[in-house]
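These notes open a run of structures that come right after.
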Structure 1
């Protein structure tokens, strides 16, 4: 669906994005993460055609950014972090205006606006002036305008910004619903939101793409957790794949193995041969916060 190859963007001597490549398939929900200044917003602006890359290419299906920018933009719904709205307009008037900008045919506009209002849960505020809305409701107006033309791709920059817990839950449900028909890219600094709705994560650091992996794989790549009777260390010392084996503090009989998952059968075999009772052997799961911290700690030591 989306192919990004060697994407680079420079501002004078500053390289905001450097040689970034990735592919995103139809229906994927992908989280784009990184500290402020990592290049996330620059990536999104280039994907949407609002910013030209210094070098590299972006393809959407059989279209190429540059010669086909307008055609690509018709397939994208974009929610910028601070979505521009006209405060003196009512919600429904603003959506009519946006529908015209999105080239929604007049015969379909009323239906498209009604659908966007329903999906963004704006029915109670449809006739209200935007300047009277809370930050959370303004955010939902931004989401509604991104949905009007039923895009193939949705790019959401901080979609839960300003929302209360109930609205956040509704936004998560909406993103899951949208993913049934569209590709969704979510950029946020709230890692829990990525864990809640995304199946894959791209992590940017200083303009470079340093992680591109499925969330499940990242969370399972923390080694193995072993629960046994007795001390397994002498028995497992002969397994070369185990980099380290350390006792878990305050948990007798539990050990952390810094080792790949595929060495688990050999661990079981050695313990069984030595007659050491095995209670559990499972992947050591990590949350996204830990993964994100590890990525940025590596940069601090470079």
Structure 2
């Protein structure tokens, strides 16, 4: 399978439009060596075929499509390589790009859990709004360990598992999580036998989650914050990383510690990187530490072949 990282930043992108933290101010001024990033999303297609699956539809989807020719094969007057969309949660930065896909002649094929569908029909009624345009052909994602496929995308299958995290702020279960608010996905290529574990939002690593990570050929997981108190220390929020459903990279029990336990051959990548995270600065000690640990911060436009 071929994986294109369309966007690698957390909510708000990088630099964030209203932020003057050291990263955002520095990249605008040219004093910080860092690459701008759009909000996180990936596109996955089989080795033999043009059509694929969009995982998360960020508010930056139109910019991402313009910057990624693989999404527009131009086989007809109106065309797209997006055979279907899979959502890992109902957050604004992963779901509101669906609005931008409304100019279709047929309902948009969409896979999401029941709890995400509820949030996107009530708290943030994206699916109801789309019913006035192309409509949505919604397929539920089961959490029983059974794999599902997206028609038109041969050789690829997907298996979901519930994760510890946070539902969107407009969800009725924001503070009392239900299974399916946030999921991780194992993407499997039956032709090559390779797999990717994908979890851009990850609040804790349980034994089943670590097993899924350890048995995958590559992992692409939550890279939102470097420290638990990052936002508090910078004065941009009163909440810690774990309080809003993100496992920080550093510290005891952090993401780096878990990633270094994986088999040596596993490719390790971080996605959904918040604008405040010092790993964005390519000259920072934190960025160097990641590289020494064999961990890659994702960048917009990077491609992975498995």
Structure 3
């Protein structure tokens, strides 16, 4: 496993994060095996959100964790708040944030979160209210570090106008197929392709400048939730390139796809969502792979991109 020191955040955090969104479908024994397998593979970072199973993912994690033999201080636990599917809105009000964290801690049966992320932008957010909530959570020892998810640079800047705590993480979608985070600067000022459209406000470069760690969600996905590109007949060139590198490195195609993200000099983390222990082991082989500069571009082009 590779580890990164998140600037002013968690130290020696695993480059691969175990996402827990699908954990409600498991028994507590099965969930414990997922947690233990991930940890034995070197993963020490676990990602939750209040909207994952309407909180059931956190409940199942709490039921399973005592069966693993691990201690709370052995791992980093992260959760996100702000999405309320039941009422079809995003909410970053002070009351909502504070109530959400109390619920998270109760469901997880822990005294603190290592990181709390604001999950997608509330279009009515008041940075002063967020700041008040963060100050209270920090002073009460309920949250150690703060961050965001799916935010553009100017939204982060607006938050920072009032929030005094460093925003150490921005969790965004990134995969070989969904590479808009990287694409735009390549096609800058190019009227011949819509890949020149700026969709994220240069979030990647901004986060690198501001020492904000990118966490890549859905690193194997097509679109938002259309399944994986691995062994997908709609991506023959990409799967051929993945297979060639997988054979060369003695790992799975999935591991190569994750290694492509980890090869980027931004020192990102990749979030995996599988609940299959064998798949977890396969994915973690990504940290054993050292893709060359050429390898990285070969995969990028095989995914359907082109050099202008």
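Brief remarks follow.
- Computing percent of Cα pairs over 29 Å apart across structures 1, 2, 3 gives 35 for structure 3.
- Parent structure of the calculated result 23.0, given that mean count of other Cβ atoms within 10 Å over residues 12-19 is the read-out and 1, 2, 3 the choices: 3
- Which of 1, 2, 3 yields 4.2 [distance in nm of label points 7 Å out along Cα→Cβ at positions 20 and 44, calculated]: 2
- Entry that produces 0.50 once FRET efficiency 1/(1 + (r/R0)^6) of positions 180 and 236 (r between Cβ atoms, R0 = 30 Å, to 0.05) is calculated, selected from 1, 2, 3: 2
Bear in mind that the values in this text are calculations on the coordinates, not laboratory data. Note that this is a predicted model, so its numbers are computed, not measured. Cβ atoms are built from the backbone, for glycine too; each structure is taken alone.
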